[in-house]
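Scrolling down, you'll hit the structures one after another.
Just so it is clear, none of the values below were taken in a lab; they were calculated from the coordinates. Treat the numbers as computed from the prediction; the structure is a model and nothing was measured. Cβ atoms are built from the backbone, for glycine too; each structure is taken alone.
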Structure I
Amino acid sequence: MEDLETRCGRELDAILGVYESLGFPREVVTQWSLPASDVADLWRIASATGARRVLEVGSFVGTSAFLMARALPEATVHSVDPNLPLEVEFEAMGSAERSADLGRRTLDIARESAQRLGLAERVRFHEGGFAVGATFALNDIAIPVIGPDLCAREGPFDLAFVDGLHFEDAVVADLGLALRALAPGGVVAMHDAIGYWGSHVRRAVHRVLERDPGLCFTHAPYADLYRGIGTLAQKGRATPPLGERAEACHRDSRALAEHLARLIRSTFPGARFAGHDELAASIATNCGGAREAAAPLVAIALDAVDPIEPSAQAGALARTLDGADAAVLGFSPPGEDRAAGAWARPLASRVAELDALGFDAHDLIYPFLEPYTHPYGGPTALERRTSFAMDAIVAVKRSGALARAIAGAPLSPAVARGLSDMRLQLLYGTRSFANMRAARETMQSAYDGLRTQHDALEAEHRRQAEIVAHWSAWRVHLGRHHFWRRPRVVQ
């Protein structure tokens, strides 16, 4: 039976073949249409929704709209795009491949392609901006905003795919309008949730999550560098156990506990510790465990909030901090599959929640662990492979016994936004570097193997040549002295 990857590859080839028949080689189209690495994910997401009404923001020449229509045979797809000439789009984006008629407009190509694919009745293209009138290519031309009218006329939608202007404010506006136009149980997918354009899109998603804690954000692991589609939905996903996620991130969660214990012991000498989960209990043990009751209390909770329902999070955080003068709290940035809790929130939200409870959030843990997780680190390093607990912080009660233990200024929500974004982009770059290093090591190993084979063959060749030379010499010698030479006749 044909697997999904194979089928999606075949579907994409069929669509790209139509563009080629219109004079647009796939090298031209694939510069800015949905990349092949994301086709299976979009197909899987669309199929799972069973959507009958689909919204797309950012058509380009229609590739992703056609894929969703093929994945959902009963669906009607409404796709919105400014409809600029390819020349304008490619000039703005610095495209290298330009071997086509670039004077044609994107939606003209899309509509003609829809006719040839037999999708003209189910894929409808609308010219204009969705929630904003700005474009990446032209800032001085007003593009009419048609999204509100389109949503009112054709919505609600079961699925929306947002792949429009990748500037933070534009993505916030597009996501907001798309979410309001969703049917109950609907899903919003967006492109470039991670990757080269990930910073803009993810910052926008975090702003949306700060306003609406009832949304679950999910995207592929950062190690899967070329899978950039994320989703926002009201329904949460399963969260793997803490230990499993810790091992997936650092390979050795015991080493992680020991490093964190060293930080806590040096930051809060003389304090007693209360752990709330397995890894936290290990840290508390490494710190010396509970001490005399008179000592200040440091609570340790690395997974107390992120996996639970949004409505229960405030109470869970308050209970974790009850009676504590300080706390080590393990939060993960929202989104990464198999790393973050289903209902993880942006760090800025956590800072605001702690402030409301009378606690200051301090950025101590990430800087302490950074030398151990650096890609150039030595054999004792903790290799960081996911975003698990990347937003871990130390919270200190402003009126508690440990209020003066930390000299640095506490985090504000604004600073937290920048920190989280920078770290996630660094994680993406680190995984890119790790992949390149692994590829280089694989190539070097293959080269070394080929070199060893070459040296062995060369040695064998020399040995065979020596044998041939040896026997050739003996044959000549025997021939001279026993067959070719005749006794000299003395006259």
Structure II
Amino acid sequence: MSDTSLSNLPEFSVTELSAALKRTVEDQFAFVRVRGEISGLKFHSSGHVYFDLKDDKAVLNAVIWRGNVGRLKVKPQAGMEVIATGKLSTYAGTSRYQIIVEQVELAGLGALMMLLEERRKKLAAEGLFDVARKKKLPFLPEVIGVVTSPTGAVIRDIMHRLDARFPRRVLLWPVAVQGEKAAGEVAAAIAGFNAFDGKRMPRPDLIIVARGGGSVEDLMAFNEEAVVRAAAASTIPLISAVGHETDTTLIDFAADVRAPTPTAAAELAVPVRAELLAQTLDFERRFVRSFVKAMEDRRRHLAQLVRVLPRAESLFAGPRQRLDTASDKLQHALRRNLQIHEVRFNRAGAQLRDRILRDRLSVAAERVGALAKRAERAERSRLGEARRHLDGLARVLDGISYRAVLERGFALVRGEDGTVRRRAGAVKNGEGLTLTFADGEAKVVAGEGGTKPGKKKRGTDQGSLF
């Protein structure tokens, strides 16, 4: 190809070419159904869902926008084989083509049954279907809560059957029984009935979860884990009446009783009033007959006993005689018994007086001993206080005594006559002096260096006394 022909080719920018490819793919594959296995499943925080559809030879990117996630009939799961419906498009950012999924379906009924069987095994392993969890239905509930669609024939069938058998108060919790919101509404209704406290609204004694027949896909809401767990957690007995007799959903395993139809659920909920009345009347007749017969039998038996009983005089003659004899003996026995007790009483009184005297002497001795101990403790206390007072006076005397001054290096000077010489002028030359120190006394003679009062000069040496 020449350079001239190449130069005549149109020139695209990357964005223009990507947009052209996008229009071509979207126009050519505006609406497609693709079958494949889900892998690389990712629920993004933005609400979008990303995954790959693959078979044994190819892989196709797929995305579900946040607005379509809530409308899906089947929630995507890794490894699930599905049929994805949507349109093909391209993503210019990575030069990839992808399918924008609007709906997801299981690829065939077998795959759906396999999914439900795996879910059933999982919930059964948790013990949600155990027979020990099942609660007994009340014989005659006062209030029945019904979870179903308010516009369908199911609620009319239930009400008609209840009216025919035994009218009861019914609380209807309207829910969607099919579609994307059904599972959440049914689970919330079961939990809501259980949350009633009986103040504003009466708490149901029995719950019926009902829906008419339909395809497996139509009944999928009653196979969701949220509904099954809500039914298993219900403290109120629950009857599952979903679909026809041949339809089976996972809520049937978690419910306390499964009814083949909604009408059968109403029959299980209440007995037949007319039959109860007839049975009650029959019981009443049987009771009356039994009572009358029993009274007649007892009357005949009593009449027979009366005929064979002896006369009253013969019955009481012997006891009367024994009573007279016992009365005579009783008078003598009472006097003798009184004498015996009088002697015992006098003896006990004497013993009691002696014991009281001993007790009083013992108490007096104890009081004297206690007073002696108190006097001894008081004497010791006074001696201790006097000793502490004397010790305090001794410490005060030591504090004001001149001997404490001598301990600091001073000496007490006495003359020959024993008087204290407090001034140097009072000491005569050649006078014998006694110096008292802390550890003893010393005899000295005053030398000539002594001065007399008034003649002491400032700055001159006073001289030595020794």
Structure III
Amino acid sequence: MEIPENLTNKYNLPVPRYTSYPPANYFSDDFGEEDYIKAVDASNQEWPENISIYIHIPFCTKQCYFCGCNAHVTHDNHRISNYIEALKKEILMVRKLLSPDRKVSQIHWGGGTPNSLPVEMITDIMDLITGNFKYIKNPEIAIECHPALLDENYIRQLVSAGFNRFSLGIQDFRQDVLTNVNRDSPAVPVEDLVAWIRSFEGTGVNLDFIYGLPFQTVKTFSDTMEKAAEISPDRLVTFSYAHVPWIKKAQKILEKSGLPEPTEKLRMFGTGYKILKENGYTPIGLDHYAKNEDELSIALKNRRLHRNFQGYCTRETTGQVYAFGATGISQLESVYAQNEKDPDRYTEIINSNRFATTKGYRVNQTEKIIRHVITEVMCNQYVSFREAGNVFGLSPDEIMKAVNFEEKRFEEFVSDGLLVIKNSEIFKVTETGRFFMRNIASQFDPNLQKGEKRFSKSL
């Protein structure tokens, strides 16, 4: 699919990614341990009642230059072991604050590189969770994996530990791209890894890719997407490389090799979009894809797609997120709370029987409304002020007031064929408009009119 270059130039502006609202750079340092304890207690009376658990493993075996995550390269087994023991302790500390009848609907392990751990450590934590929490029927239990560190035996043990979804960080199939970003190649062919995972009943596979890296072109990325479609994962992600060297200094190294221009980068995305749609995938949100028969595709069709820090999910698996580990962000109904980022300092704090909360944000009612509207745009490409009002027991006019709605801010999206507005109340993002969803969503965000915050560009 070709995206007009004039639109690329026009809308390639710094806007939030909207994985949360307000974004994480609004979090405040005046939010600490006592605030978090009160928030967790209050969350027992808030919706959704399900529990979503996030486990952050910050350790990696080497530094990938593109990485924007909180990751630490280490081979110190003692350091890692101490961290894992602290993480287990934090889980039990939070468990005491949660109502016993609430159930886990989702578990997600991220990093860093979770599968850089000995599998026994992972199993130990999963056994702790299973022994202390109840589950809904068919919860999603997912882990992000570096394919270079996977083999058949490791996969088998992860499945035995309860994992039913594997996200493999492929990034690119070309060796020159991987070498340049300092990333190891898969230990075995990716198609073999996928086959091994699928040999276990009820398991799903995601493949994750990045576009916008040095040495990538429209042609090479097209070849990558063709190969990915042949492997046929259940879900697939094409992340736009976010160049933020003022935050992640290692990214500066990539400038030496040259980064693709925004127009070239968007053509990569458009090419991948076309290939995946032709091979039976439904576009989910801005950069995710799922097989047409996948539950995410069905949820999108029914406008019941949702998103949290774990990624896209259905309303059924949605839960308030309780994050464990360094830099983990708990995403409760009324509060965001982030842990200490340094893993050693995190371990020290938890071992002193304190929560490691270092910053957070209290979400007021108006912000909940804005969050809902933006989430609907980013997930379902549709929002109705009337339907949003029904969620909050408000009128459409009250929803409009909350988002500081002015139709003139959306006129260019309509004239450019990116958005359809009906009766100044229903908003439908067009197929071309989905490439500019962050721009459209930003116009429902009064915060952007209040002050300057620094964000990556939308394309």
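Quick look at the values:
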| read-out | value |
| --- | --- |
| Ranking I, II, III by Cα Rg over 2.2 N^0.38 Å, the structure that comes out highest | II |
| Entry that produces 1.60 once Rg/Rh (Cα atoms, Kirkwood Rh), for residues 280-367 alone is calculated, selected from I, II, III | II |
| Read-out FRET efficiency 1/(1 + (r/R0)^6) of positions 48 and 240 (r between Cβ atoms, R0 = 25 Å, to 0.05), computed value 0.30, structure in I, II, III | III |
